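Next up: the structures, one after another.
Values quoted throughout were computed directly from the atomic coordinates according to the rules given, and no laboratory measurement underlies them. Small disclaimer: the values here were computed from a predicted structure and weren't measured. Cβ atoms are built from the backbone, for glycine too; each structure is taken alone.
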Structure 1
Amino acid sequence: AKLMSVYRDNETLRQEVDQLRQDNIKLTELTSENQRLQALLDYRRNAPRFDLVTAAVIGREPGTWFSTIVINRGTDSGLTKDMSVISPQGLVGHIVAVYETSAKVMLLLDPRSAVGGLVQRPESRVTGIVVGQAQAAAVPRMTNLARESDVIKGDIIITSGLGGIFPKGIPVGEVYDVKNEEGGLLKYAEIKTAVDFSKLEEVLVIRSAKSEIPPAVPPQPGAKQ
């Protein structure tokens, strides 16, 4: 009888330990989710020029881990093709297909992606095109740079606003190497992206953006030109 009692006590303790372990996992996950959502909320508060919609990443296409993702927002949330997708850290990509309750996003890392980039450093302000690389999926390049252009390791690259899709000023990444193209007059910069795409769980979609530069005030009647 004592042996059975000890066995039952051990079984009860084992179940309690298992339950505590599960509760701890849930608490850790809730804490992590809360931190991510707080970062999204803080970004929305600090970016009043953007009309933003929060979305969760619900899928990645097999074989194209660094190319496209699927999010849980669609036309029912006012999303349309070519809207920019960002995170609190920087540029994620843009919408290439939209459905009623979901949308497909082409990532900045996709070889088909092309983003107008700008060196943020005031002494430089060099522009180029940031493109994904098929042979090095996690390392996009800023291309179309003249060999004498002022681009150096450590430069921060932001969106240039050229091309009509991505608003100006969104962080793209940091230059970690600059190389000359063979047999030409151009060079390219390899970029460490601002966003860690392997840890992407939520994103923000820019439905519209106000211009950073206020519109010109028309001259008043009788005012000197």
Structure 2
Amino acid sequence: MGSEDLLSAINNWLCWLREERRYSPNTVAAYERDIMDFYRSVRGEPCERTVSLKEVQELRSAEFRSWLADRFKQGKQSSSNARAISVVRSFFRYLHHKCGMKSSVAFNISKPIVRRSLPKVLEESQIRKVMEEPEDLHWTHRRDLAVSALLYGCGLRISEAVNIKFCDLRQDELRVLGKGSKERVIPILPWVRRIIDDYVASHPHRQNEGAAQAHRAS
């Protein structure tokens, strides 16, 4: 492993993530926060103490559990701690491939259970408030309102709603290309159709198109 210390290895790893793995700045910053939290736990006191990679290789499960216990005491959520463990494991894989360090203890620590909460839904009164648009809405606001109407009134996925084209609209139905490129036809409720028509009428492209047709007709 040579004489490289832990802090130098961390800096080299972060540089490797940025330059070779092409991770985004935000991702690298998140990794840095978690790995430096782990580093401070391993280093302990005094702050200027240098931690060798040999010392890291000899870490036991107790040191990892102590680090996680401190994070829980600080109020870190299970999802945050699970991510931090993944970051440390990623760093240990790097040390194995780049520095020849052999240690499996980081992979023997169980991640905390992350409980997924049910999605929160809007009340009917909240939906009505969203759909009560003023008369002087800008066309971009009418566009957003039309997307909301498609999500709520037609049960579309967001990806389906934003990919709808003018040619997909019929008088009382809508052609949608969903998952697996499967096409389905969905009925359009009258109030949804009204909101869509208001958006189409206010769209500048449609207005310019109508003006051009009128000019050609004259």
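Where does the value 12.7, 37 come from, among 1, 2, when Rg and Dmax of the Cα atoms in Å, for residues 43-82 alone is the thing being computed? Value 12.7, 37 for Rg and Dmax of the Cα atoms in Å, for residues 43-82 alone corresponds to 1 out of 1, 2.
Looking at structures 1, 2, which one was helix-only ellipticity at 222 nm (-39500 (n - 2.57) for each DSSP H run of 4 or more, over all residues; to 500) calculated from, given that it came out as -18500? Working through the options, I get structure 2.
Which of 1, 2 yields 27, 21, 7 for semi-axes √(5λ) of the Cα gyration tensor in Å, for residues 19-66 alone, as computed? Label of the originating structure: 1.
Between structures 1, 2, the calculation of relative contact order in percent (Cα under 8 Å, 6 or more apart) yields its largest number for 1.
Of the structures labelled 1, 2, which one yields 1, 6, 11, 12, 10, 8, 6, 6, 7, 8, 8, 7, 5, 3, 1, 1, 0, 0 when P(r) over Cα pairs in 5 Å bins from 0, in percent is computed from its coordinates? Answer by label: 2. If FRET efficiency 1/(1 + (r/R0)^6) of positions 123 and 179 (r between Cβ atoms, R0 = 30 Å, to 0.05) is calculated from each of 1, 2, which structure is the one that comes out at 0.55? It was calculated from structure 2.
Taking mean count of other Cβ atoms within 10 Å over residues 107-114 as the criterion, the top-ranked structure out of 1, 2 is 1, with the highest value.
Can you spot which of 1, 2 the value 2.4 was calculated from, given it is distance in nm of label points 7 Å out along Cα→Cβ at positions 75 and 195? Only one of 1, 2 returns 2.4 for distance in nm of label points 7 Å out along Cα→Cβ at positions 75 and 195, namely 1.
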